[in-house]
Structure 1
Amino acid sequence: MARFTFKEIRDDLWSDFEALFGSSGACGGCWCQSWRVPQGGKLWEETKGKRAHQLTKKLILSNQMTGLLAYEGNKPVGWCSYGPRVVFPRLERMKAYRRDDTEGVWSVNCFFIPKEYRRKGLSRRMLAAALKFMKKRRVRVVEAYPVPPTLDGSKLPGAFVWTGPLSIFESAGFEIVQRLSYSRPLLRLRL
């Protein structure tokens, strides 16, 4: 098994983050802004790409973004986004994830792992590291919005599993607390 290390994002790691995300901003110009933009559609189309890159750079350089980078040696090989739920306004726009009891809740909402590092247990290990970092911050409740297995057993493309597979959250002790549709479970874990 590959040896990975994990670092919480901070201003001096911007160049590593940018190198990992590459010229396309990880997936479709997202730059980890998808959950931070209040709604999809036209607003998202106007944000993704160069604008999303600028917004993320500003957040990281001012140490206002949370998440972690995974490394193999000195090479960044994975990203896990997490933070206070309130910094991800798109969650409130999606009926499946709306809740009244969100005060103090944190979210784990995105994984980016380049193709050559997938299927090596990295998302599971990033989740474990993220939970440790959140515990140090005295976070008490963590939410996740993972992708469940397909009903017909077919395999989803990696790009569709960007919120993480359901199995890694369940094995970490998360439980489904709301499920308005099969494809959009909301899970929680008390730390």
Structure 2
Amino acid sequence: MIVSQFPQITSQLSSNERLLWSGQPRQGIMLQVTDLFMIPFSLIWGGFALFWEYTVITSDAPLLFWIWGIPFVLIGLHMIIGRFFLEAKQRANTYYAITDERILIVSGVFNSSIKSLKLSSLGELSLTESKDGKGSIVFGPNPYANLFGGFSGLPGMTNSKLTQFQSIADAKQIFDLIHQTKRMT
């Protein structure tokens, strides 16, 4: 029996459940294909919001105009830089596991979320793999597969709503392990 190095996974296992693999997504700040759109958009948004605030503050504009621009500046700052740190924190708090019974995903920054998929009722699987062996495994149909020329999600947004093992090392081996274990159930 494999023992997980992640207590977040170990605490979710039943006494007769056998752990076959556990891991985490790639850590740190990552650029994604959707950032080709999102970075210029966020710079335009943030630039305009900062220009608005600067103009309002340096003129004799009413206080309401000062206050009106603050949320737009904050949103712009999040889109420009904050989203990278939030996504990195989300990945740091995400744990994956394959057992002899199910797929397990434990995640959450502000709240804890546990997703469990029985191997016996597991539907469609899809694998996206890069040349270095890192990749993602999506469980079930990908609703965004043909949206935006094949981007997996809306521009600049992670695929947090998809049930997946995102940005894992040795993705093909994990994909094969899931298929092999599914056949045995």
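Where a number appears in this text, it was derived from the coordinates with a stated rule and is not lab data. In this text the structure is predicted, and so the values were computed from the model without any measurement. Cβ atoms are built from the backbone, for glycine too; each structure is taken alone.
Computed over structures 1, 2, relative contact order in percent (Cα under 8 Å, 6 or more apart) reaches its largest value in 2. State the single structure among 1, 2 that was used to calculate FRET efficiency 1/(1 + (r/R0)^6) of positions 55 and 95 (r between Cβ atoms, R0 = 35 Å, to 0.05), giving 0.85. The value was obtained from structure 1.
Tell me which structure, out of 1, 2, gives -11500 once helix-only ellipticity at 222 nm (-39500 (n - 2.57) for each DSSP H run of 4 or more, over all residues; to 500) is calculated.
Structure of origin is 2.
For which of 1, 2 does mean count of other Cβ atoms within 10 Å over residues 63-70, calculated from the coordinates, equal 19.9? That value comes from structure 1. Look at Kirkwood radius over Cα pairs in Å for each of 1, 2: the largest one is in 2. Can you spot which of 1, 2 the value 2.5 was calculated from, given it is distance in nm of label points 7 Å out along Cα→Cβ at positions 23 and 47? Answer for the origin of the read-out: 1.
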